1. Which structure, out of 1, 2, was helix-only ellipticity at 222 nm (-39500 (n - 2.57) for each DSSP H run of 4 or more, over all residues; to 500) calculated from, if the result is -13500?
2. As an exercise: distance in nm of label points 7 Å out along Cα→Cβ at positions 88 and 208, calculated from one structure in 1, 2, equals 3.5. Which structure is it?
3. Matching task: 12.9 is the computed value of mean count of other Cβ atoms within 10 Å over residues 120-127. Pick the structure from 1, 2.
4. If FRET efficiency 1/(1 + (r/R0)^6) of positions 56 and 192 (r between Cβ atoms, R0 = 35 Å, to 0.05) comes out at 0.90 when worked out from the coordinates, which of 1, 2 was used?
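What follows draws every value from the coordinates through simple rules; no lab data is involved. None of these values were measured; they are calculated from a predicted model. Cβ atoms are built from the backbone, for glycine too; each structure is taken alone.
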Structure 1
Amino acid sequence: MDPFRLDERVALISGGATGLGYGMAEAMVEAGAQVVLLGRRDQVLRDAARRLGDAAVYERFDVTDTAGTAAMARRLVERFGRIDILINNAGIHDKRAFVETSLEDFNRVLQTHVYGSFALTRAVAPAMLARGRGHILFIASMSAFIGMPKIVAYSTAKTAYLGMIRSLTAELSPRGIRVNGIAPGWIESEMLHKAIDDDPERKAKILGRTPMARFGNPEDIGRAAVFLSSDAAAFITGAVLPVDGGAAIGF
């Protein structure tokens, strides 16, 4: 078997119907996986699953509903027999100055990114542990590595992913579960345009520090996710892969 393929594997992708999530779903379907899209908006999920074809289904669920996460995960495991790949991708953005960020604003971002992904990972992990294999992938951000203004909640949430990746790697990888992250740079998406379309100075600064001098595409993240989830990456765990056009080291 081609070690880069994902045939006969089931991938659960939170926030999988749009943006980077959809890019990863599309790449995984192309690599042979059965994909389950997780999200809040029924029509958006339905349309995404239709475009992806027979290898994609969806489950309407809000990751901030942490009280219901375990039951949802059990339903999916019962339906498919297993979940081989979990991608923690669901997220929200809140661009505002630090002094204008309320505790409620801050908590709302952490509830989605941090608490939501923790609850989802905790719900899915037992089935992986029972089989002695699996891959958990967190979609982090360049904001976990470099200081950026007006996104203190988002940056804090994405930085928390780095701690989760390290801790879960140490605890789960001896039992067959690999844990990794991708740190996207600035990728063409609805979330990116919400952040930069009314801020040309910010856009110019981003492109100015990116050696490849352009934004990435969702398929760039999708291909990286397929690689890290495949047997080609069988000895990679605890890694966070920048997919950023060189922005993390750009001048």
Structure 2
Amino acid sequence: MSAAIARAAAAAACLLAAACGGEISGAERGEELFSSPSLSPSELNPLACADCHETGPGDGPTSGLPGYRLHGAAARPRYWGGDHATLRGATDACLVFFMKGEPLDPEAEEFHALYEFLLSLTPDDAPGEAYPFTVVENVADVPRGDAARGAEVYERACRGCHGEAFTGGDGSILRTPVPLPGVTETYPAEFPGVDPSLVVIEKVRHGRFFGIGGEMPLFSAEAMSDEDLGALLSYLEL
């Protein structure tokens, strides 16, 4: 199930509960906000928290999405590789950097509902450890890998925003499609003398940071290994 479909299903479930006369709890309202772009007031924002974060337990900090798993998140001592010491700070970073929004008002209902939802994802025996978040600062080419593996990487890490590979169709949540690898056709003019594959690596590793622009999140070394990145490039024929 794509992130967009999962997001719509979660929001529909919450609305159905309200329509049937049941009051939505704080955690349920938080899940609705988590699954909807409406958490950001910007009309230009297409993203929901659920597009970058999974909420269930799993092996390791990530599921292949750029954001880390949020199961047990409320017990962690630090976030974003140590840059933030509170869930509020980590949430505000996502809102400001990627969702074109503003920091949440700690007095607002949305803030408390989202926090209740995150608490509901944190069992009493959650380990309470911070996950590493390794930023690959010096971008370099990577060995190409298995294209079949790359197709799997694309499906879980890229399709939600970029739609189907090579066409950009069926499921992109972006208002302006950015199909991969089609967008690389403009790179020789925009980045003369730079191999288009290096530009893709730069985008993956640095996202909107390091002066790149746009709204794309960066993929840490934990979220996407060099092996997976090489396989992805093979799949995209780059």
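1. So the calculation was done on 1.
2. Value 3.5 for distance in nm of label points 7 Å out along Cα→Cβ at positions 88 and 208 corresponds to 1 out of 1, 2.
3. 2
4. This figure was derived from 1.
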